[in-house]
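A.B. asks: Listed next: structures, encoded as structure tokens.
Bear in mind these aren't lab numbers, they're just calculated from the coordinates by the rules spelled out. None of the values given here were measured: they were computed from a predicted structure. Cβ atoms are built from the backbone, for glycine too; each structure is taken alone.
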Structure I
Amino acid sequence: MSAPPFHVAVLLVLFQTLPWVMPGDFLERFRISDVVVSGTIESTTADRTQTVDGINVEANTALLEVDRVFQGQAPEQVLFTWFSLPPRNATGFVYSGAPLASFRPHVRYLVFLKRNKSGLTTAMPAYAFEVTLAPEPPKDAVRDSSDLPPHQRYEAVAEELEMAALRAPAPPPGLAGEAPTYFSPVLDLIGGCAAPFYRQFLSSSNEDVRKAAVDYLNLITSHHLACGTS
């Protein structure tokens, strides 16, 4: 049998399912991670091709300047491996799915890592498990909260996400922008305590942002969510 036409090969790859499933609950990211830190990427380097769970991926290294530790132990600088899908090539590779990891130098992230024999890697291959944060930590932030009870660590992370959402650039008309992408993780982390955070967006000039804030406030009310993780 002859090979399928190029456009058919593209569609076949387009609808292939990768073996990884993004957690629906933000707290699951903590449960599957050995180390959770925030920090700024100093540099990132393409390294080699590697097979992970039967999928060929690009293994890249990133140097992270750590400013806060929320889980596990980490020095002031961490070198870790992160994965991306190989570039489009003559086989017609086209990806359609969840956002993919893309660490950029001089950008601050919340990073979820696992330990293995070769060192630290992102807790899940290929997918964007990291979260973009504001350029600097909140004022008077505790650097190492890894020994605190879980609810206090989650509150610290929620504060980081709230600050990132409030500093997100205003979206153009017709788009919700970046701010609502933080709404669900904050609810997972602190439950009903997130209500004051959502209320700050009720006066947004963007209709989609206002509607998202109302939806989350209604969710807190209808499910009688108390302060703490939902």
Structure II
Amino acid sequence: MKFSVVIISYRRKGNLEKILNAWLSQVPDVWLCDCGINLETRLPVKIVKFNKDPGSKSRHAIALLTEGDLVFKADDDVMPLPGFVDDIYKGWQAMGDSIVGVLGRKFEGESYYKNTRFYAANKLSRNQLVDFVGVITMSPRKYLPFDLKGCQTPIEDLFWQMKAYRDVPKYVIQTKSYINLPESHDKDCLFHDQKAREIREKFYIEYYNKHYHDCLP
């Protein structure tokens, strides 16, 4: 089984080479979506440059160029520690055909921010079935292709999982083999941007009511 990873970055340059090197120690095929940092490195990574913006949906397009049977999509503020890829792969094998990640939410109502239950991989004692996974995800190639038209940056991960592949099971895989870097608490990130939050909430409500509302116990 071959692995690939696509990492996206548009302003967090400080720890990026360390993160790339950490991935290279576990994954042979590493891609960087450079959306404004203009990274220069001797590391054997494949770099694709985009416009200077968050460019989140670019990672979905670049994922189609990778060689892996299983493909990670990763943020630039999380450091994989030794054993991370093995943990995620073994968890995925145990759960069966699915999309997995290190963060997840279970949908329990009509607000993404108020009515979803949050799970983090490093807080779990077992793998957890959820409706959405993020921060670092891993999926088989068959769940990579989808039409990116209408896929705005604030909702690109929800677009992938709630619209394109809503019926695929999602799991948070229990592992402590990663570190959330200080950048993950950046108050200027999309998670804290009010306009982005409004776009995300609107999309969530629309697709929750279309496909999830009647699935609650």
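A.B. asks: One of I, II was used to calculate mean projected area of the Cα convex hull in nm², giving 11.3; which?
C.D. replies: Working through the options, I get structure II.
A.B. asks: One of I, II was used to calculate mean count of other Cβ atoms within 10 Å over residues 35-42, giving 13.1; which?
C.D. replies: Only structure II yields this read-out.
A.B. asks: Any idea which of I, II comes out highest on relative contact order in percent (Cα under 8 Å, 6 or more apart)? Don't skip to the end; give the middle numbers.
C.D. replies: On the way: I: 17; II: 22.
Comparing I, II by relative contact order in percent (Cα under 8 Å, 6 or more apart), the maximum is at II.
A.B. asks: With distance in nm of label points 7 Å out along Cα→Cβ at positions 67 and 115 derived from the coordinates and found to be 2.6, which of I, II does the value describe?
C.D. replies: I
A.B. asks: Using FRET efficiency 1/(1 + (r/R0)^6) of positions 43 and 163 (r between Cβ atoms, R0 = 25 Å, to 0.05), single out the structure from I, II with the greatest value. Intermediate results must be reported in sequence, preceding the final value.
C.D. replies: Working: I: 0.50; II: 0.15.
Structure I gives the largest value of FRET efficiency 1/(1 + (r/R0)^6) of positions 43 and 163 (r between Cβ atoms, R0 = 25 Å, to 0.05) among I, II.
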